[in-house]
Structure I
Amino acid sequence: MLRTYCGMHYSMYVAPVLMPVLFWAGYHYYKDRHLPEPLGHLLLAFTLGIVAFWLGKLMYVGLGYVDLRYDAYLLADRNPVGLFFYAVLVIGVIEELAKMVFFLLIILRFKEFDEPIDGIVYASFIALGFATMENIQYLQFVSGIEAIARGFAGPLVHILFASIWGFYIGLAHLQGKALLGTALGALAITALLHGIYDFVAIALPVTALPASALLMLGIWMWRMYLIRDLHSEAQADLSSVD
């Protein structure tokens, strides 16, 4: 009986975690319809996102050895300014860097990486893998409603941040430019945005929803218009070839 209850208990949360991942995976595959990436590469990117999650965990553990690991919620109560800097310089940097490393080392080596939108697509699949593991980890710490809300919000948040560095690094790669400066700049921007989002969500729970939603909406609008323009350019290129 207890085993059945536990199975039902976790099944209530597995669906909200997996359904958004499947939705966003299908969405990005459709958006890359002009020159679609091999499914095996996309699955590998998702798997790299899972590995990136554990790399991030390892980074956090490393901070503990040098006394730089803090409880974000405790900081919110005792030192909100400290939380802001921790969210930007630690949470934002670690989580975006962990995802970005595999994009730089592996994804850019794919010969199929041949158009700017590919940077958004691959970075988004890495983000999906990362968010999936993060949400699974949080299941044991949050209540039912919180688990469902996090299941739907987590993948989107990670996708939006990853899309920024994925696009600019991918574009620099395709243009034959040095990647170090672009990667550092993109990391700085995404770590700042990620940190602001986490700071608002942790330190300002009453205003978190509208404030966080506005931040996400701004990035989503930029991303939506960017993808639209990239589609138009890709269509024009295909038409000129025909």
Structure II
Amino acid sequence: MRPSVLVVEDETALLTLLRYNLEKEGFAVSSAHDGEEALLQLKEAKPDAVLLDWMLPRVSGIEVCRQIRRTPAWKDLPVIILTARGEEGDRVRGLDSGADDYVVKPFSPNELIARLRAVIRRARPSSADEVLHFSDIALDLSAHRVTRGGKPVHLGPTEFRLLRFLMERSGRVFSREQLLDAVWGRDAEVELRTVDVHIRRLRKALNGGGRPDLVRTVRAAGYALDAGSA
């Protein structure tokens, strides 16, 4: 299941940018343009996290955050405040209102998403026990086991990380460079062809017994996990 995020932002251009980057990274995004609308949406459905602009019409982001912390059903909801106010006093005020993190505009979308994932992990420590599913593949993050059609699939550590990355972002095409950065790390001294080697190993393990190939190769672009490729 994709993590859900409520983005509360009155600047349309920034809201569009945030939605694009979050959805690209596998988040389900809902939005509100003012604090009053945000509180109404929270009553209808509780997301996994809230990205909350400080300066909002009707009800300020700080007041929304305070109301979240005063409401028993929302008190553990992760909140990141977005603001152009970067002074230490403003940061303290934002955190004292109950925010889990504080990001100053302008910010890097990648850094924001990393912080968002971090606050969600802290709020849901049991997420380490989650099982990812794609088609007939199940990946158990806690037991470090993979099954396909209920039968065990034996993967090495790198193939396991590679499969997890692709399952968490199924349908998206990733270049070899992107896969190297995500699975091996930015500082790893690994050749691009290493990705192809591990993709072949992953395919061999997953496709045993004549099962359909779910790993799609996109010429001159990269790889994706895609049920349509079967």
Structure III
Amino acid sequence: MAIRVAVAGAAGRMGQTVCRAVEGADDLELTGRADPALDTPVNAVLENADVLVDFTVPTSAVANAREAVAAGVHVVIGTTGFDPAELEGVSGANIFIAPNFAIGAVLMMQFAVQAARHMAKAEIIELHHDRKVDAPSGTAARTAALIAQASGNGVTPPIHSVRLPGLVAHQEVLFGDVGQTLSIRHDSIDRESFMPGVLLAIRRVPGLTQSPVVGLEHLLD
């Protein structure tokens, strides 16, 4: 049977892209679109859903997830700018959170972790469209935390945020050491780049053995 999917934030640019991707997948069925712009609250789309995908805003993502889980609906969250710890201990269904659903972005973070073990210092530059409400981005914050953990010194690298029209999602991690530098960069030039990861999360979230899970790398492994 197809996995029934509802999308919160369905009128937004990411939400619209997710809806199209779900509709184009043979094993998924789009059963609901929630968004204030559509006059449709989240609770109106939960009854017919197995999974809720949330691309809303930080102030509503946690409440949406709690409401979905209470209804026995699994949640995939792409919204950033909130602390995933707020969803610790929430039971009734599974929650998966990813600061970035692009496969290349996950690889960028993994390569940065490898480099952090050997290079002296790092800084992060993240660039996004001018309608992104949080800064730094969730991807940059997670990258910084992973680098601090991998470096052995616990130092969190500085993050520089850029918000301009014409951008989608871009991040560069710069490493410096004696007489050398290393640059690791990922660019999403179209929101379609996130869809393989979103669809993977939808398919995998019902079978998670722990919740919440943060980071697409856990599903790739």
Figure out for me which of the structures I, II, III the number 20.2, 62 belongs to, where Rg and Dmax of the Cα atoms in Å was derived from the coordinates.
II
Among the shown structures I, II, III, from which was the value -28000 of helix-only ellipticity at 222 nm (-39500 (n - 2.57) for each DSSP H run of 4 or more, over all residues; to 500) calculated?
I
For structures I, II, III, calculate relative contact order in percent (Cα under 8 Å, 6 or more apart) and state which one comes out highest.
I
By the measure distance in nm of label points 7 Å out along Cα→Cβ at positions 60 and 76, tell me the structure among I, II, III with the highest figure.
II
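Throughout, read-outs are computed from the coordinates displayed, never taken from laboratory work. Note that this is a predicted model, so its numbers are computed, not measured. Cβ atoms are built from the backbone, for glycine too; each structure is taken alone.
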